[in-house]
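Listed after this line are the structures, all set down as structure tokens.
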Structure 1
Amino acid sequence: MHLQDVTVREGGQMPGRSYGVEARTRAARALDRLGLEYVQVGFAAAGDPDATAVERAAANCDAAVVSIARAVPGDVDAALDAGADVVEVFGPLSTLHLEHTVGKTRTEMLTAMRAAVDAVHDGGAAPTLTFVDAFRTPPAVVAAAVERFGDARFVSLADTVGTATPRSTREFLDAVGETVDLSRTGVHLHDDLGCATANALVAADCGVGRADVSVASLGERAGNTALEELVVAAALDEGTDVGLDVRKLVPVCRDVLAALDESVDPRKAVLGDAVHEHESPIHVAAMLEEPSAMEPYDPARFGGTRTLVFGANTGRGGARRLLERAGRTPSDDRVERLLDRLADEGPVELDAALALARAV
């Protein structure tokens, strides 16, 4: 499955955000190091900082730099003028959005999108499309719309308000796939129900060719499919190849967050500081012998680290294993003395705990 990162564009739509040109460019260059094929940097028609950020990222990234554009000539011209490698034309497909966001019929919308795609071709860039609110549109209507754009590398289907579940995602994509080659479709998923990553994995299993992802799910409302969650889940599942250098995953994601001055909850899957931190006596004792006993994966595989914490909560089993690792015989007296030292000086991490074990 191909991935298109939308962190910069989607994150910039969150309330109170105003990512500048430098921040957007730094984030795009960090994402480029991961080997992403597409990086969506902004909406050039909105002017600066989006337009200049698209221009700078396109000049400095190996990834195809993407600007979104409504199906209007001015938007396409702005994206082309900014030097976007890919112009992603978007427009609504559901009756609800056609009536209440653009005031057009579906035929009028598809005609405007056709003209926009042709203009992208004429301007020398590659066109892709996103059908807004596709998941709340009858699958037969979606399939017919996709087939009108055989000259676009990907046509993404958006779960714009995050209503999809794994079951409904599979049913919808299976229905669209009865007449459409899903390998040239994409999915743009929102996490309002907490299902975006799971839905993306289902989409990959259905044969969808591309997914939009965002570092730490940054994006409006509950955000989008988390880049780091999808990459790790795909690697562990071993059935989905996303073609990235996974050893750089965590460092790159943290560089992106730093560039955009964003933070994540310590319990955030994959990226949170507490996710690979362990203090429970039973857990730590087991992990001193075999880390996989209490972890779903070795964080080092994705550029992360684990932290074992020792202190007042460390049990006798953990103290014995510390002494053994420190080359000390774990006599009952030494165990008690080490537990006293840990209670007095903890919590400490593994190296400090081993030093205490050597000293008792």
Structure 2
Amino acid sequence: MMIPTEPIGSIPRPPELSAAANQDTAAGAQLDAMYEAAVRDTVARFEATGSPVITDGEQRKYHNFWTYCVHGAPNTAPDGFQIPFAAGHMRRMPRLTSGPFRYQRYADEYLVMAQRFTTLPIKQAVISPSALSLMYPTEGLPDYPREQFLTDLLAEHEREVRRCLDQGASKVQIDFTEGRLAMRLDPSGRLLNSFIELNNLALSRFSPREQARIGVHTCPGGDRDSTHSADVDYAELLPSLFELKAGNFYIALAGERDPVRVLQIIAQYAKPWQRIFVGVINPIDPRIETAQEVCERVLQAARYIPPAQLGTTDDCGFSPFCDDDSTTRETAFAKIRARVEGTAMAARILEQAS
């Protein structure tokens, strides 16, 4: 019995790259060379962990996982939607100032570079339409109604996902960290429902075979060892989450206070054709989990999720924002190795028991 295991995406960048990217001390060919070296090193370190599926560590995503595709757009301003974290700091999205809405880059360009350095399957994370929908100002825009914005947004998202699939991504993971945040911002559930509806409009553009290669990641956020919505009950999100038309779900679990309760909710609402990758590594915990701990978490999950539907992952990326240096590269890859080894241990035990 094999239990698949996959990373979420981001790995802390080398300190010299973070400094150059954040302070604009390098540009052009010099910065490109630093990005390429970081991707090459990240891929090599991933391979050394034994991970059967890898990412490029999001080394080249411009500043963060959320707005990489619109970074530098001329029709944006920096004073957009605020994302408050429990530690007291804030992240902001850009605000759209005029139409049309267009991506500045697509994630398949990151995939192309990583494929130069490995023959292993590579997954590619992309941002959800619902996250980017928060760029549109609440007061609206003259000559660019919200309906046209959403039409353009869905077209751009579909284009990005298709480009990644066509380029040979093993999976395309849609980051939906704002799902849990939506319930914190609007406990009525209306905001969450609008997010689910919008994302399903995008997912409906793909065939069942394509949806089997698409996944959705949810977590309470992770930045500088803090979260934005860990206090939101998963019971308010998960029933709606599994209505999304995707074949794979990556669900943060290792950092939850009551993982058994979350597993019970998953067991109640997950569809038989959906693969559930449960988080067995907590990226914002500085302690490195052991393979045995991971094994026990997998065996616990297998009591509620059929092993044929079960997979493992990390709760979140290790550095979704490129200026987050709270975790080192060494710690991140040690945690990934523990996930890989612990998942294999659990698979052997489950196979012997079957």
Structure 3
Amino acid sequence: MLLCLVLLITGTALRQIDRLHFARHRPHAADAALLIAIQRTRANNLTPLLLLAGQWVQITGWWMLAAHGPLLAALAAAAVAVHFRHLQEISHAAVHGVLARTPRANQLLAEVFAHHPLGLGPVTSRRRRHVRDHHPNATQAGDPNLAELRQAGLGAGTTGPAFAAALVHPLTPRGIRGTVAGLTAHLRGPGAWHRTAATAAVCAAAYTAGGWPALLCGLLIPRLLLYPQLAWMSLLVEHTWFDPDHRTGTPAQIEAGRCLRLYPGSRTMAAIAATTWLPYGDLHHYAHSAHPGLRWNYLPAVEANLAPPHFTADGLLIGTATVTRRHHQALNTPAQLATHHT
């Protein structure tokens, strides 16, 4: 038990090195040009390595803790799912080329610490899908993320049980099959042998650290169920997918019409989201969409310089102006229904 705690504390400390390094000379509010200039002076390849290593040190601690009874195994499942979500967002920064100093380091760190061990596809494919296909076309017909939401059942006229099922799509039988199919496809795709070897090594490491409880609750359940649901919730709150306000002008003005901002009036809920399912700047997705060349450390500062997006939500499910309520209403407007029937 003591070693578990040591690993959890050590991993947390390693992660703080990157945060503290980029916090130096950071203003509370500034324009993107100034922040990018500061970011360039801080860019390096070492602190991102320590950040990613810290995630896996903590994951190992949770694997070991899972062997100490059902309650701790359940806690480990939730914690590891959060770490996997963190790894997804850290590698998202690498996809944009802002995690580390060099393009080679960005790709290598994302592959070694996130894509390979989590059974994700090549970073180059993700970059093409996300940077080229999603960012310029967010909420529009060519957006692969919008297509993913449609395929999960969020289409015009969706209501009742079908809408509720779509909100937890990764936990449904269809969603689980999709997750497994995606993993299988990635392990058979480019670099199949070393991607398969990496996945096998992670399974072996989990079993070595905590036996079957770690393998089941510390790896399989988080990777197949909990982490996909956290990532899905993040996708739901990125944009007003079904009723964007199409605008022209600067990138910030365009994004203000199709993005939203969750928890603008609640520091507590914002902090909980930022440390769990919306980490590493994902809570500030609007600022990221307007300035994708900024590292997550600087998104709150640039967001303070932006006009608010056209929708600010006080919750995902609970509140007076929730994301799910807006999506539901948007999917059932006369315009959406008319488009569906034509």
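Tell me which structure, out of 1, 2, 3, gives -0.47, -0.92 once log10 I(q)/I(0) by the Debye sum over Cα atoms at q = 0.12, 0.18 Å⁻¹, for residues 65-176 alone is calculated. Display every interim value, and only then the final one.
Numbers: 1: -0.40, -0.86; 2: -0.47, -0.92; 3: -0.61, -1.06.
Going through each structure in turn, the value belongs to 2.
Starting from the value 1.00: which structure in 1, 2, 3 was FRET efficiency 1/(1 + (r/R0)^6) of positions 137 and 161 (r between Cβ atoms, R0 = 30 Å, to 0.05) calculated from?
Values: 1: 1.00; 2: 0.70; 3: 0.45.
Source structure for this number: 1.
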Next item on the list: Of the structures 1, 2, 3, report the one carrying the highest value of mean count of other Cβ atoms within 10 Å over residues 33-40.
Entry: 1
Check: Of structures 1, 2, 3, which gives 5.0 when distance in nm of label points 7 Å out along Cα→Cβ at positions 193 and 305 is computed from the coordinates?
Finding: 3
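Values quoted throughout were computed directly from the atomic coordinates according to the rules given, and no laboratory measurement underlies them. Given the structure is predicted, the values throughout are model-derived calculations rather than measurements. Cβ atoms are built from the backbone, for glycine too; each structure is taken alone.
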